Structure P
Amino acid sequence: MPSPADPRTDPARLEEAVRWLHEVDGRLMRRREAPASQDGWVAIVKTPAAPGRGAQLILGFGDSALAAVATAQERWDDAWRALGAVH
């Protein structure tokens, strides 16, 4: 029985993650010397400024591009939830 595909390398999930990253004007970077390390990939996004609050810089680290973007997206969502339903 074949083993399930590694979700960190699923092309469809990666494409969706990169699409989101572009939508929020984020960046994805890879450490050349250790791309498979726990922090080998980093996704960088900046939330728009909200009334009374400046923009937030969010860094998402991971051992794959997908993991880094997923971490950044979780933190992005958390930042918006913290602002409340009005925003």
Structure Q
Amino acid sequence: MSQLKYEGIATGTRIRAYDFPPIPERTDHYVEGVIDHVSEEYGYKAYYVNVEVDTSRKFTNRKAVLVPMESDCDYDGRVIVLEGEPT
């Protein structure tokens, strides 16, 4: 079986995962956080990410999200490995 587009990022790694492709005239919607573990709970492989920054849900306080390793509407740069402090 082939590897999924964003498969292989290690537990403990800080990532940024975009909801939509960045567009210059639009505010970016993404979450940043540390991968806690890999989940297959809902029938697909995803990273369980402890949220540090959430620009997509300003009126909620999500503690964690699932970031799919691949999706039907995937694009290059949807998941980015980060270093250092949250932005």
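Please treat every number below as a calculation from the coordinates, not as lab data. This one's a predicted model, so the numbers in the text were calculated from it and none came from an experiment.
Taking percent of Cα pairs over 16 Å apart as the criterion, the top structure among P, Q is P, with the largest value. Comparison across structures P, Q (criterion: relative contact order in percent (Cα under 8 Å, 6 or more apart)) gives the highest value for Q. For which of the structures P, Q does the calculation of helix-only ellipticity at 222 nm (-39500 (n - 2.57) for each DSSP H run of 4 or more, over all residues; to 500) return 0? Working through the options, I get structure Q.
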